[in-house]
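The data blocks that follow each hold one structure.
What follows draws every value from the coordinates through simple rules; no lab data is involved. Predicted, not measured: the structure shown is a model, and the values here were computed from it. Cβ atoms are built from the backbone, for glycine too; each structure is taken alone.
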Structure P
Amino acid sequence: MHKTQVMRFELTKDFLEKLNDAIARQNSTWIQDNVCELHDADIATIIDELDEDGAVYVYNLLEEEVQGDILMELDEDLREEILKSFSTKEIAEQVEQLDSDDAADLMGELPKSQVEEVISQIEDDETAEDIVDLLNYDPDTAGGLMQKEFMKVSIDWPVNRCVLDLRKQAEEVEKVYTIYVVDESEKLLGFLSLKRLLFAQPTTKIADLHQNKNVISVKTDAESEEVARIMEKYDLVSIPVVDLNNKLVGRITIDDVVDIIKDEAEKDFQMASGISENIESDDSVWKISRARMPWLLIGLMGGVFGAQVIAGFEGGIAEVPALAFFIPLITAMGGNVGVQSSAIVVQSLARGTDQFGSIFKKITKETLVALLNGFILSVIIYGIAYVFDSSTLGLVVSLSLFTVIIIAGIFGTLIPLLLDKYKIDPALATGPFITTLNDVVGLFIYLTIGILMYGI
């Protein structure tokens, strides 16, 4: 008995050297045997590591039926360079290989002056119409995400006609997740179980077989993040898209939603790290600098305010120099607690769930967490400060740390909730914003308590 062993490909430096050597010698046989037979995703990973000329050479050796899918897997900048090497007719041929949603995405990356020319070169009129329709939707909505290829049957059909029609539709639909049931006006009525279809009598009407309860769909104008939340909540691999009249116009599949989740996670991570634009590691120095600068300026201003706070307590610090030793600890702990609290709330809001219930409950829970952590850390720091200097300093530092942790926890919970209420991305609350705010507030609390307890 023969077994087919499937091995996961790992791209190594040695493999790349051999590939570049094969490209230099135009050894197409080696490339076809060692690259073109791999999985599409692995081929895309390999091509992404090549220079422009090498990438175009390898890409042109691929079979036509896989070129389009691999093209969509490539890095956006490399894809743009490959497309520049194609004529308008060749781009149209690539577009016709793709599902309508990917085709529309690809067309959206082309210069506007080229889009109409490419569409005019598409031989299949229906494909061209689908792409034009999709290009009219905002890319960040369900209409911009959906594909026009899906399986549907009429509620009035008998099973035998249904099977014949589905065979024809299957020629255009690569992945069949769900069979949708519509009326004569193309309005979505429900779903059809493939199992029930296979066991039904040929004359049985679809009306007697379809499921019309708990039909979950999205409107064309639904935001992409909302689509992702719905599919995640109901564990869907595809979801139908309907217009304002409930007419079935497309479907969104899980692979597109995964891309949305990844993009949103990257965006939130960058914002939490103090980067205001979506950037890549290979972007220009100017673009990367421009994305980071706003938050660096916030940090700079926070440092200026912090310096002003310290300057206001200069006399007290001069009398008790030991107070200055614990300033970094107070600011660091306040920032850490604030970021932790805000990260939990931002994650909850991003999922579209009310994880802690009402705003009051969220603040209450984070306050209780801060009380427990603050108590434990304050006891520890009291012992350290007592050994370091005196019991008075121990009380100042421990009481200040306890207060700062509670306030930082409240700030970290409240600020992202307020931003979300006013339709501002709550991810802005994490990172530099919360850290800077807690640094200034923490310094003021610490030095005020120190001055009061030392009676200065």
Structure Q
Amino acid sequence: MSDILIIDDDKALCRSLQIQLQAEAHNVHLVHSIGDAIQFIARSNAPDLILLDVNLPDGSGLQRLPDLLKENPNLCIVIMTGDSDNKAVIDAMRNGAFDYLRKPLDLDDLFDMVHKVTDRRKKEKNPQKNDDSGPSFDDMIGSDPQIIDLLKNIGLLSRSRVTVLIRGESGTGKELTARILHEASSPDMPFVAINCSAVVPTLLESELFGYEKGAFTGAEKTKIGKMEYAGEGTLFLDEIGDMPLDLQSKLLRVLQEEEFVRVGGLDSLPLKARVVAATHCDLEEMVEEKKFRQDLFYRLNVSRLQIPPLRKRRQDISLLAENLLRKICRKLGTEEAVITQEAMAKMHSYDWPGNVRELENVLTRAVALSRDSHILAEDIQLHKSPSPNHSSSKQEQATTLADAEKEHIAKTLAQNNWNITHTAQKLAISPTTLRKKINTYQIKKV
């Protein structure tokens, strides 16, 4: 049962909707102007759902939508109108509407809407039951205007299947953004992710396209690839900047023709999935350096989502820290911790080169090492760049050729944000050789 407020000057329609909804055991209240609605909300508990008409005697419901949400940000407001103005749909969603319905109303659509709101309210009251659910808009923590714009764009892109390129530094949440976009557009379909820098280049093609039996030595049976497995869901290509040039040309053809062929196969298979790519690299610079195909860049960059680094939205550090701390405490099975003002001030003054991922790691360490449920400033252990003297002493310790090589590789990896392809180019070795040396020297990402 939901508490529903209908704001419409068409009294006959209001009464008809009231009868239909009350028959489903909902409480329904009727007002016929924005002014009456504001008074009703002020003197009553906020309703679970508001059905708001656009054309009202004392103003446009669409224009007054932000005012209603400003006073009660948790309201679920559905815009209703008989006008066929597509721009109004975008404006409504951008301004915070829960959904948009066109008149004459389809009762099945209306009842589905009420069920969605009812389910949403239940989840808000029982958040612990949603630990295993997929990512949602609520997982993108932040009140900074850049994050709000990002969420708006995700909402708009969720209504189409265009290719999307996500840009942002390491640790900003590119995969989370891709998953939220997927949940908003095709939640019942597979989300398939592949890290282009983590797969050996010679195997990346068969991982993407699959292969036929006998295509190469060891291909004892047909295997479907990530593109095929994704179906009508989402194919997420992480670190697209590390994809080899020869495979870039094949991916370009797939995006252009919307079909692909398994390795060793002859039949073309349709590409049904939305392709979402992500990178922390400067693709424009890579295009100029002939390290990334210009035509593929344009094809991927149809729609772009830019995630700001944490240092450029410091006002969100407190929100992120508190949210992450709750999750970390639940995961570690500890008492819910509290961050002291001194600890929070210390985090606000730090630039967070590792962004949200680094923040989560720092808080996890703090919870694990804290003596009680209070996170103190000394519990927040932040990374410091080594001083020149410290660097010199490290070099003096590298007495063997192997030690010197290990230190040089680790330093170059850090300078290139652990981008295997770029680091290998700087060291004048192949990516395969670099991976072997990382394993041999047991170099860990800090």
Structure R
Amino acid sequence: MKEKNRVYKLNITAVTPEGDGISRTEEGKVVFTPMCCKGDEMTVKIIKEASGYLVGRTEELITPSPDRVQPDCPVFKQCGGCALRHMDYEAEKKLKYTHVRDCLTRIGKCEITPEYIVSPVTERYRNKAQYPVTQVENGLAAGYFARHSHRVIPHGDCLLQPAKTTEIINDILKELNDVSVYDSATGKGVLRHLYLRNTVKGEYCVMPVVNTEDVSFLDPVCEKITALHPEIKSFYANINTQNTNVILGKKCLLLKGEPYLTDILCGKRFLVSPLSFWQVNAKAAEMLLNKAREYAELKKGDVVCDLYCGTGTVGICCSEADTKLFGIEIIPEAVEDASRNAKANGYTDFRFVCADSEKGIEECKNTFGTPDVVLTDPPRKGMTEKVINDIALSGTKKVVYISCNPATLARDIKIFEEKGFKAQKAAVFDLFPRTSHVESIVCLCRQ
């Protein structure tokens, strides 16, 4: 029997980390329904039939879960920026913690119980905005893409962003009112995105992303916006003329101000360029990095190998200038930033290499010898088995593993344990409240 367009009365028995409710039809088929809470009773219309599961849409909420709250954002149901605003924050915390713990237990066969540390702020914590732009009736608007689409959902004030960020964006859009908007279907149009960064001191880098090499039209905009908002310390143009979903192009032109923002994390000073990776929730990131430092227990003269090092944040925050700091990263601009940041914080024995992290352990041994501690903060896909094997064969006694994906973290822990390491301590960090993202950290020691 075809399931599409059928309507079921369902009870939500569990929720995915993305906020999708899980239920079963009378025939036992699994149904995923967006924006649900555990305990909801509802009627659901099936809108998609896939192999092994169905996707539904809420038709009527019969009995709401005790975890359900009224979303405080008027565009939450359309916007893809947040995933969990329909849920009480206590329920969100429990959902995220349970997800990480279950991955560690089920996939990683790991018996430790992680501690849970939440962000000190749940609203307006992001220090980075990258908004696609769209044409509306009265001019231009910016927002997030709708879930699973490239349709821009304009919003007046995103609760994840500081109010000043919204103010600057709205003023820029007024000045760019006559500029055409990029259309991904045709590859035509000029303005693609607005990209902003800010520091703990409230200083900003502003960077429109444009589909043209000629950025002279931005000169008067730059002058007016920097005069209107003196907290803007850098005004760039990013050129992206490729027909791609990648937001930023490789070419950044400084139109006015300083080439870097200066930010403070864990008492260390960092110079951040527009293309650098930088933690988007500085207050919570500081708590995570302090935990990494606690796990690492570095001493004077220790050799530290920072894999996937980015701008050197983890290695620098976890150590002092009297350690031997080696980092490896595949993005050239990040490697330059890492070296600059190490110098700015008084490091003398350091080297950052631009290469794939699979070469990290070998390069570290050639530079400083066997690392006493390996720090790793890989992308969502986790680490390759070669990297794990190299670490295991190197003689390293401790690995501090930071992860944004509990499933790949748990998978890698299991591989580490097969090669002689044991997970000793772990912590879960809610760095990104009201979204589906969660960070974890595990300390692995050689047995």
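Tell me which of P, Q, R gives -20500 when you compute helix-only ellipticity at 222 nm (-39500 (n - 2.57) for each DSSP H run of 4 or more, over all residues; to 500). All intermediate terms of the calculation are to be shown ahead of the outcome.
Values: P: -20500; Q: -14000; R: -7500.
It traces back to P.
For mean count of other Cβ atoms within 10 Å over residues 98-105, which structure out of P, Q, R has the highest calculated value?
Working: P: 22.2; Q: 15.1; R: 19.1.
Comparing P, Q, R by mean count of other Cβ atoms within 10 Å over residues 98-105, the maximum is at P.
Something else now. Have a look at P, Q, R and say which one yields 240 for volume of the Cα convex hull per residue in Å³, as calculated. Could you put the intermediate results ahead of the total?
Working: P: 240; Q: 203; R: 156.
Computing volume of the Cα convex hull per residue in Å³ on every structure in P, Q, R gives 240 only for P.
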